[in-house]
Each structure stands twice: as structure tokens, then as C-alpha cells.
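The structures come next, written out as C-alpha cells.
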Structure 1
Amino acid sequence: MSDRRLDDSEMETWLPTIRFVQLLPQVLDRALKKETGLNHAHYAILVTLAGTVDGDSGGTVSMTELARIAGLSRSRLSHALDSLEERGWVARTSCSSDKRTLSATLTPGGRELLRSAAPVHVAQIRELVLDPLSEEERMQLRGILSKLLPGVTAAL
């Protein structure tokens, strides 16, 4: 087997995988924009911030941690937060112990927007990913992605 190219079996696995990975965010983005005016990257940031409310951080996440969780570069995250902050959905603050460390918090307006966007997102995820699969296939997908995700995350 050559390291320079995928064999036929590998290509039969890789091509639909890459197509799915590229198309799914576009479809999710289109549906969210149409129904709520929110793009998928911004939705992911808001969901990440909302998910921290029950944790120790009280709904506040450092920029570094938010970029890591949302899978965005710090530059892309900064531009997205500029837009979210302008609309009143996110607030940025300096850490009390280190003024150079910025954190982001979901505002009440951001939480309300998320409440209206979540049903659109959930419906798309069910329609495109979950409903076409049996429970056994969902478990297989979960297992496969759980095996692959650490390597991808570590490579960031």
C-alpha cells in the first residue's frame, strides 16, 4: 500500500465521508439563516456558552476554551464574537485576576435567540442525521466518531 494515495476501498469510505462533512454545515447554516437569521457558526458559539451555565464557570468561558470547544481559530472566533456582541447576544469581559484574559458570556437576548433557533437546529439534525439511522446504527456512529474525534481534536 502506498502512502501517496488511498486504495479503492479507502476511497469508497473517504469520499462519502468528506462530502457529508462538507455539506452538513452548509445545510444547517442555510436552515438556521432562513428561519432565524443566525448562521451555524454563531449558533455553535451560543450553544457552547449556554452549555456552560450549569457548570462551574457560571456561563462564562475564556476565549481560548471557547475557540477549542467551538472548533474555531481564535481569529474567526473574535470576528464571530464581534458580530454577536454588536447584536447584544454575547458580552465579553476581562478576567478579574488577569485583565489580558477575555471571557464571553451569553446575554439574556442571546439565550432568547437560542431558544427560538434550537427547534430549527434540532429538526435538521433529526431529519438529516438521526432519523435515517436505526438505534443500532446510531450507536455504531457514536462509537466510530468517539474513536476518531480525539485524533482530530489533538491535531488542532
Structure 2
Amino acid sequence: MTNNELLAALPALLPKAIGWAEAMEKDILARGQPLTARMVTVARIVGVGRPEDVRILEVDRIPMPENEELRQAAMVTGLFNPDITGMTFGHGIVICKGHWTTRLVSHELRHVHQYEAAGSVAAFLPVYLHQVAVHGYHDAPLERDARGHETTVS
């Protein structure tokens, strides 16, 4: 699947992607840990409005969508690659065991801020996925913004 094919398929993929992301957020919020006081400070630094709502779940590996179309699209765009060690779904963050750093958490917390600014998973994902399809994962404006808010200071 090329980026142009992904752009054409995006309207049909979006409801599936939103459903998967909302289910992921619900699971993370149910099973994840609240932010420590130190991470609440980091969350506020990167713009999170409701750090008390954030939960982080450590996982062996980043979960992939079961839907084959979504999985293929995510792999083509680079959303899922061996270097991905964290992912955000609304107020839920998954981080691979052994990769917890303030830098990674601050990046993911900036994505929480972006979800909050959009208003919901359903409002954020169309913008984010369109950017990834057009610019690629690394150069998507929301990814560049998150990288720009990474910090090692807490």
C-alpha cells in the first residue's frame, strides 16, 4: 500500500482505527498506572490539561490492530516499526517494558495534550492519520511537535 493508496483508503479505515484506539484507551485506563507526582509535573510542562486522567500501561510490545487493513496501513506508514516503544490513545499510554524514560513519556504526554486539544480520539485520529499518510510518520507535524516537547528534565 502506497501513501496515495492509504490516503484513498483512509475514509474507510478511519472508523476501524477510531474503534480500535478507543478500545485501547479504555483498556489502558482500566489497567494502567496513574502518573507519579514527577510525571504529573512533566505532563503539565508539555501542556496536558488533565494529568490526573492519564494512565500508563507497560507492555511487552506495542499492540497491533487485529484488523488486517489497519495493521498493513500502520506498517506502511511507519506507525508500527521496531523502534516504536510507546504509543498514546487519548489519555492512555502504552510503553514497552525496559524503555521507560522521561524523554519517551514526555513525548507521549505531548500526544495526550494533542488529543485533549482535539477533544476526543475520534476528532484527533483523522487529523493525525492524514498527516502521517501525507508526510510519513517521522515528518508528520504532530509527531514533530511531540519530539519538540521531549524533555529529560522533570
Structure 3
Amino acid sequence: MKIHDCANENYRKTLNCALRLLTPRDHSCHELVRKLKQRGYEQDDIRQAVAECLRLDYLNDERTAQIFIQQLARRGYGIKRIRYELNKKGLRGKLFEDILARSISEADELAGARRVLQKKLKYYEHGGDPLKRRDKLYRFLYARGFSEGVITQALQQIDKRDQ
């Protein structure tokens, strides 16, 4: 076997692995490179495989960001948490901030916070100190990545109901 054939075989293995990783869900370029490195593939083969996946449009960071943002919003996360999760996937910068801003408005975030809050209220309905309950709900929403302003607006609905 020639050296060139061996290199070509390593590239094909790297590309096949990349395609297997991309089959169940979209990945960012950053994620795919990281996963291929973890599996021990060579840097040049990874670079070529990622370039081929990009050429075939199997890998598209903008599409991945849009899908991921919508998934997290549906699962009840706020903009801060979504931004953090995008960052972990290597999806950072002005382009992704613009995608996030177009995908979720403040009204959408407020609606999401209210929806999550309604589910969580089931666990806090039975008596107890209303201030402690409000503090727990505030911390819960904050941990979910909602901004202070959105949390305050969402909790005002609860405060009005308690009065």
C-alpha cells in the first residue's frame, strides 16, 4: 500500500465518522472538530472532512444555531441561557447574536417565562410564605436564563393573583 493510499483511507474513515455524527442531529463545526479529535483522527483529515461536510451542506452553523435556539426556547430557557449554550457549541459572535435576536423577541421570552412559571406553580400552590415562594420562583427563572426584567414582569402576574 502506498503512503498516499493510506492517507486517503484515513481521510475516508474520518469523513465516514463525521457523517455518522451528523446523521442524528446537526452539529456546529466546533463540535464536529472536537468530537473527531476525541476519536483520534488527524488534524489534516479532520480539516478535509469538515470542508467536505460544509461543501455538501451537511454542516451549517447558522442552521444549527437556529434549530438549537428554537429547541431551547421551547424547553423553557431564556436568552441568557441560550446564549451560554450557543457559546459552548462554538457558536459565538455577531452573526449568532443577530440570529438570536431575530429568533426570540422580549415578548417571546416573557411568554416563555410565564409558560415555565405556570408549570412550576403547581409545586408551590399549597400555602407557605408568599415571599419565600416568590424568591424561589425568581431563582428558578434566573437559573433558566431569563433576564431580571422578564422575571419581574412574569412574577407580577403571580403577585396580582395573590393579592
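When Rg and Dmax of the Cα atoms in Å is computed for each of 1, 2, 3, which one produces 18.2, 56? Corresponding structure: 1. In this comparison of 1, 2, 3, the computed figure -24000 for helix-only ellipticity at 222 nm (-39500 (n - 2.57) for each DSSP H run of 4 or more, over all residues; to 500) is attributed to 3.
To test your reading of the models, identify which of 1, 2, 3 gives 4.5 for distance in nm of label points 7 Å out along Cα→Cβ at positions 92 and 140 when calculated. Source structure for this number: 1.
Computed from the coordinates by the stated procedures, all read-outs in this text should not be read as laboratory data. All values reported here derive from a predicted model rather than from experimental measurement. Cβ atoms are built from the backbone, for glycine too; each structure is taken alone.
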